[in-house]
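Novice: The data blocks that follow each hold one structure.
What follows draws every value from the coordinates through simple rules; no lab data is involved. Since this is a predicted model, take the numbers as computed values, not measurements. Cβ atoms are built from the backbone, for glycine too; each structure is taken alone.
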Structure 1
Amino acid sequence: MSQRIANCFSTAKETGRKVLIPFMTAGDPHPDWSVAVMHALVDAGADLIELGVPFSDPMADGAIIQLASERAIEKQVSLSSVLQMVEAFRQTDSRTPVVLMGYMNPVEHYGSTRFPADATAAGVDGLLLVDCPPEERDELGVAMQASGLDGICLIAPTTTRERVKNISNVASGFIYYVSLKGITGAGQLNSSDLVEPVRQIREFTDLPVAVGFGIKNAEMAVKVAQNADAVVIGSALVESLSGAQTKEEACSVAKAFVAPVRKSLDNTA
């Protein structure tokens with residue numbers, strides 16, 4: 001496990017803190033603002049940042065994140081520029097873990113055997129590829145393990161018990177439980193539906209469990225945190241950021257979104 005990710009979750013466990021993971025699309029609303037927004041998220045209480053790699057066909061994402069990817073791609077944001085953002089972020093933040101979330105195509109285009117080492121060198125801690133299950137990582141998986149880049153795995157409501165066991169055996173960093181069937185930003189989450197799936201995951205692994213998809217505000221985050229070690233908020237934050245006209249406004253929006261979530265999670269710890 002990445003040392004930053006391990007430290008993040010171990011410290012949270014010792015202090016009774018729930019890990020808050022905001023998702024933002026790298027380069028949206030503007031590439032020159034992304035590093036500042038990442039810092040703003042941390043200042044407001046984020047424990048780990050999930051940074052979306054723009055892709056032209058993000059099949060697991062709803063309209064909000066699809067449009068964010070399109071805007072970033074129009075501004076020439078690539079996987080290489082995402083790594084440069086992380087490297088710039090690391091100049092003043094050596095503690096907060098950063099996980100890249102995306103799809104296999106950009107990684108293959110970059111070079112699946114060289115990407116993990118470059119990502120680790122830039123300061124990336126983990127990689128979550130929506131369309132690349134762990135058994136299909138092949139050379140990428142070998143390179144990830146060699147470079148110390150955590151392979152974050154997804155488990156969904158439709159995942160069978162046997163597959164939960166298999167995924168748990170190969171995952172590292174943490175498990176990401178997708179709380180809803182379908183795409184990001186869709187549907188209504190019922191927190192009571194998390195009890196049994198999360199319990200089952202914990203049967204097979206000691207890794208922390210993060211829950212994402214369908215979490216839009218502080219109230220929902222608190223309910224999810226009753227069963228999870230970490231809460232991921234994505235589409236709602238991306239939508240809030242999309243209207244920012246300046247870097248300062250984007251940072252202000254990021255803080256205003258995350259701070260009440262952090263406060264609510266801490267007040268119910």
Structure 2
Amino acid sequence: MATALLAAVLAYKPVRERLARILPVDPDNPVHAFALVLAVLLVGTQLTSSAFISLSASAPLSLADVIAEQLSLLVLALAGVGLFIRRDFAQTASRLGLVVPAWWHVVLAVAAAGVFFVFGQAMTSLSHTLTPDVANQVDTTTQRLFAALDNPWGIAALALAPGICEEILFRGAIQPRLGILATALLFASVHTQYALSIDTLAVFVIAIGLGLIRKFTNTTTSSICHISYNLVTGIGIASSLLAGAIGIEALLIGVSVYAVWANRRRIAVAGEALTTRVGAQENNE
């Protein structure tokens with residue numbers, strides 16, 4: 001009922017005008033208004049599920065379940081940005097931020113995935129220390145839901161399907177309209193297997209990180225990062241490989257920092273050169 005009331009309030013234009021001060025939405029655009037209403041309904045229904053419905057008795061997910069669920073998110077993203085309605089394939093890809101990544105985008109994505117993995121493991125340990133009962137319930141629910149996917153095909157599906165479809169929907173379609181924080185909240189709310197826990201907070205923080213990657217690069221890069229994170233989480237890192245993994249991660253982070261610095265410097269130099277040319281032309285005139 002509270003969700004329905006809040007969603008209805010968004011039909012009132014003055015409310016959307018106030019939201020437009022903090023969110024990149026057009027209060028006069030009916031598509032943006034509809035997106036806001038759907039976003040509130042999604043968060044509200046997901047929070048209700050987490051608060052009042054136990055997932056411990058849920059049936060394990062199959063490979064077909066994962067693919068079908070993720071494809072539905074992809075359809076929502078494509079329809080939401082107007083594929084075959086307002087945009088063709090090329091325009092849709094541009095609107096969603098789907099491009100061919102530069103080499104340093106890939107390095108940055110993999111490096112960020114390593115950082116997110118370490119952060120996620122730390123938050124999981126914190127959850128077991130501060131809220132052991134909730135953490136054990138989350139572990140039990142997660143193991144039950146994904147028990148049938150503990151194999152190479154299942155791990156690949158859990159890495160690729162959400163990494164592609166969730167990123168296209170949340171970072172590609174939604175974030176340019178609702179911003180990083182609101183999109184991160186939406187993203188965290190759909191991960192109901194974590195209920196109301198520290199793990200959900202970790203998902204929210206990681207979603208902000210993915211949002212920043214999308215903002216400063218593109219959706220393809222955030223997708224590569226998401227896929228890499230899911231893959232590392234699914235496979236895990238054996239203690240015998242930990243030292244090597246840390247070394248590789250440090251190297252990737254170093255290369256990423258250099259690549260970002262070099263790219264920003266190249267843009268700055270190009271801007272200075274353009275300013276100099278314009279100034280010279282004005283003097284000649």
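Novice: If Cα Rg over 2.2 N^0.38 Å comes out at 1.13 when worked out from the coordinates, which of 1, 2 was used?
Specialist: 2
Novice: For which of 1, 2 does percent of Cα pairs over 22 Å apart, for residues 36-131 alone, calculated from the coordinates, equal 27?
Specialist: 1
Novice: If log10 I(q)/I(0) by the Debye sum over Cα atoms at q = 0.16 Å⁻¹, for residues 44-91 alone is calculated from each of 1, 2, which structure is the one that comes out at -0.52?
Specialist: Source structure: 1.
Novice: Moving on to the next point. For which of 1, 2 does helix-only ellipticity at 222 nm (-39500 (n - 2.57) for each DSSP H run of 4 or more, over all residues; to 500), calculated from the coordinates, equal -25500?
Specialist: 2
Novice: Comparing FRET efficiency 1/(1 + (r/R0)^6) of positions 84 and 100 (r between Cβ atoms, R0 = 25 Å, to 0.05) across structures 1, 2, which is largest?
Specialist: Biggest value here belongs to 1.
Novice: Rank structures 1, 2 by FRET efficiency 1/(1 + (r/R0)^6) of positions 12 and 68 (r between Cβ atoms, R0 = 35 Å, to 0.05) and report only the one at the top, that is, the highest.
Specialist: Max of FRET efficiency 1/(1 + (r/R0)^6) of positions 12 and 68 (r between Cβ atoms, R0 = 35 Å, to 0.05): 1.
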